[in-house]
Structure P
Amino acid sequence: MLLDENTLFSDDQAITASAASTNYMDLQAGSTPPGAPAALVQKIGGGNDIPLLIQVTEAFATLTSLTVTIQVDDNTSFSSATTVASSHAVPAASLVAGYQFPLVTLPNTVNERYVRLYYTVAGSNATAGTITASIATGLQTNG
């Protein structure tokens, strides 16, 4: 599996409390065709799935569960963020190294300029646990 530094949301990011991914993606502003009254609505993928990898790289400890959401916004502060997809709450017992969250593609509802992930910790804050998350060229399955 190949990952590109430009598409990394989290690079072994320690998740000890609810937090946004270290990085966000700038999809650039939609362009305005000549003579059009407004910019085109941002759409990514052109009908193709865009693989997304969200993988535990160090086992989590002490939290109850972790939920990952994909958020979009028109500004980098994500002051009016919209959630376009969310995982279920994954229990701590499943959050071991190698676990991949079931959000495997960016949804076609990603229609604003900026995209990030948000990690929501339930129960106590985690004392251990890291995640790598990125757009990927494809997802590895060993099954």
Structure Q
Amino acid sequence: MSKKPIFTSPQEAEFSFYEALERGDLDTMMSVWSEDDEIVCVHPGGPRLAGYALVREGWRHIFEGGTRLKVQLLALSTVHGPFAAVHSLIEQLGVVGEKQLAAPVVATNVYTRGAFGWRMIVHHASPVPPSSIGDAPKILH
């Protein structure tokens, strides 16, 4: 087994996550994730996958279909601390070779910093109707 990369920032880990998603690369995808049993992944319309083995199996199932995705990230909002980061964004997904884009997906990615750099611990993605993008209030009370 090859050595996992050390991500020096949550942004670096996130870039690798989306690069792996576009390439359908399971090993690179899982190199972004923490190996803790407490990790959680929810794919659009899917069940809650908890633990490294279930998260890996979920991504394997997605990638084995062979569909290549293109991802455009929009409306990134971040909260960073010294040991944790939360990224909220909109994923505009499309299939490589097709002109029509799928409905946007709202995603939350959570990263923690440990001895071996930043790792993802949560990815939660949910589909939303295109008309609701931008309807969220800009000021929270």
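Comparing relative contact order in percent (Cα under 8 Å, 6 or more apart) across structures P, Q, the highest value is found for P. Assuming 15.0, 48 is Rg and Dmax of the Cα atoms in Å as calculated from a single structure, say which of P, Q it is. Answer for the origin of the read-out: Q. Please state which of the structures P, Q yields -7500 when helix-only ellipticity at 222 nm (-39500 (n - 2.57) for each DSSP H run of 4 or more, over all residues; to 500) is computed from it. Computed on structure Q.
Quick note: the coordinates plus some simple rules give every number you see, no bench work behind them. As the structure is a prediction and not an experimental result, all values here were calculated from the model.
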